[in-house]
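Throughout, read-outs are computed from the coordinates displayed, never taken from laboratory work. Keep in mind it's a predicted model, so treat the numbers as computed, not measured. Cβ atoms are built from the backbone, for glycine too; each structure is taken alone.
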Structure I
Amino acid sequence: MTDLTLRLAKPEDIPALTVLMNAAIAELLTPFLPPEGVEASFEIMGLDSQLIADGTYFVVEDGGEIAGCGGWSRRATLFGGDHSAGRDAALLDPSRDAARVRAMYTHPDHVRKGVGRMVLAACEQAAAGEGFTRAEMAATMGGVPLYEACGYSLIEPFTAATSRGYDVPLARMGKALGAAPAR
């Protein structure tokens, strides 16, 4: 039995979130990518502290322990952490743009407990509350099954080039907010 609670992330959570994200990338991508792909993923993934500053980043705790995190954004950047190139802090227009679901991670010790679904639902509800009618994300191959189960559809596959010469496969996915998950 899990005791999941949801709250907004705080700046003081950043060290623990970084540890969680590193563990998730290192362990949960191994069924989907070769070792060099997992290693290259660290270059394009991680925490975007702008989400915490914007009040759009959530933490899920399981019995007081951080089990997962994720957020949404009203900014143009689709994916990447503070260290990633190509970020764009321009504000989106909810009447024409899709909110961005960003930086979703579950600690390997807490998978299959509903952590990701809890964060995703909170993101969708918050984005809809600010007038967004659609959400989009750049999903890792490990995240695609969850997002499909939650009603997201593939828009296009793409890759993110890294300085290591490895192109990390991603999937741009989207959903109309308020839509029921596909079964």
Structure II
Amino acid sequence: MVRTLALVLVGAATLAVGPAAAGSEPGRAAADKAVAYRATAPYQHHANGVRAGYKPDRYCVFDRAGGTGALGYPHFNHAHDNSTDPAKPTALFYEDDGRGGKRLVGVEWLVHDRDQNLTTDDDRPSMFGVPFKGPNRGNFPGQPVHYALHLWLWKKNPEGQFTTYNPAVTCLPGTTRP
């Protein structure tokens, strides 16, 4: 595990060097991804994510719109709402590791829509050269209209690194919200 993590971090850091990193947008995106890898690496240990203020949802979230895939178990740190800092995602996504624990698979940034109007998007943020999705309605009572960007850093998503749901992530029977 430690060797794999070290290789991932070295690989991510390597993305940020070279001619592309000299200020161009692809170089900036690669550098920001390397920051996200380094910042979230400690959260590979579930307890570290919880200690860092990420509150676990007890339910596994899947695509209710009929698509395939899931987010896994979201863990939110609302102190990072409105962050576009690659080191401060709003949410971590974990999946069951098959041994009774949780494995980190992805992260999410969430930014509130300034005017709370679903029909305007003049304040849409972007990170990694990718625009956030939205504006979206809140997912629970009290959550404002927002933009979201998912990044599957720790588990490959066959649909794309920034796609909302990951078909390679599944929810075990009995773990989803009734």
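Source structure of the calculated read-out (Cα Rg over 2.2 N^0.38 Å, 1.03) within I, II: II. Each of the structures I, II was assessed by mean count of other Cβ atoms within 10 Å over residues 66-73; the largest value belongs to I. In this comparison of I, II, the computed figure 2.8 for distance in nm of label points 7 Å out along Cα→Cβ at positions 90 and 162 is attributed to I.
For FRET efficiency 1/(1 + (r/R0)^6) of positions 82 and 114 (r between Cβ atoms, R0 = 30 Å, to 0.05), the highest value in the series I, II is held by structure II.
Taking distance in nm of label points 7 Å out along Cα→Cβ at positions 26 and 138 as the criterion, which structure among I, II has the greatest value? List each step's numbers first, then the result.
Numbers: I: 2.3; II: 4.2.
When distance in nm of label points 7 Å out along Cα→Cβ at positions 26 and 138 is calculated for I, II, structure II comes out on top.
With helix-only ellipticity at 222 nm (-39500 (n - 2.57) for each DSSP H run of 4 or more, over all residues; to 500) coming out at -8500, pick the structure among I, II it was computed from. Only one of I, II returns -8500 for helix-only ellipticity at 222 nm (-39500 (n - 2.57) for each DSSP H run of 4 or more, over all residues; to 500), namely I.
Quick check on the output: 19.5 is mean count of other Cβ atoms within 10 Å over residues 34-41, derived from one of I, II. Which one produced it?
Numbers: I: 16.1; II: 19.5.
Computing mean count of other Cβ atoms within 10 Å over residues 34-41 on every structure in I, II gives 19.5 only for II.
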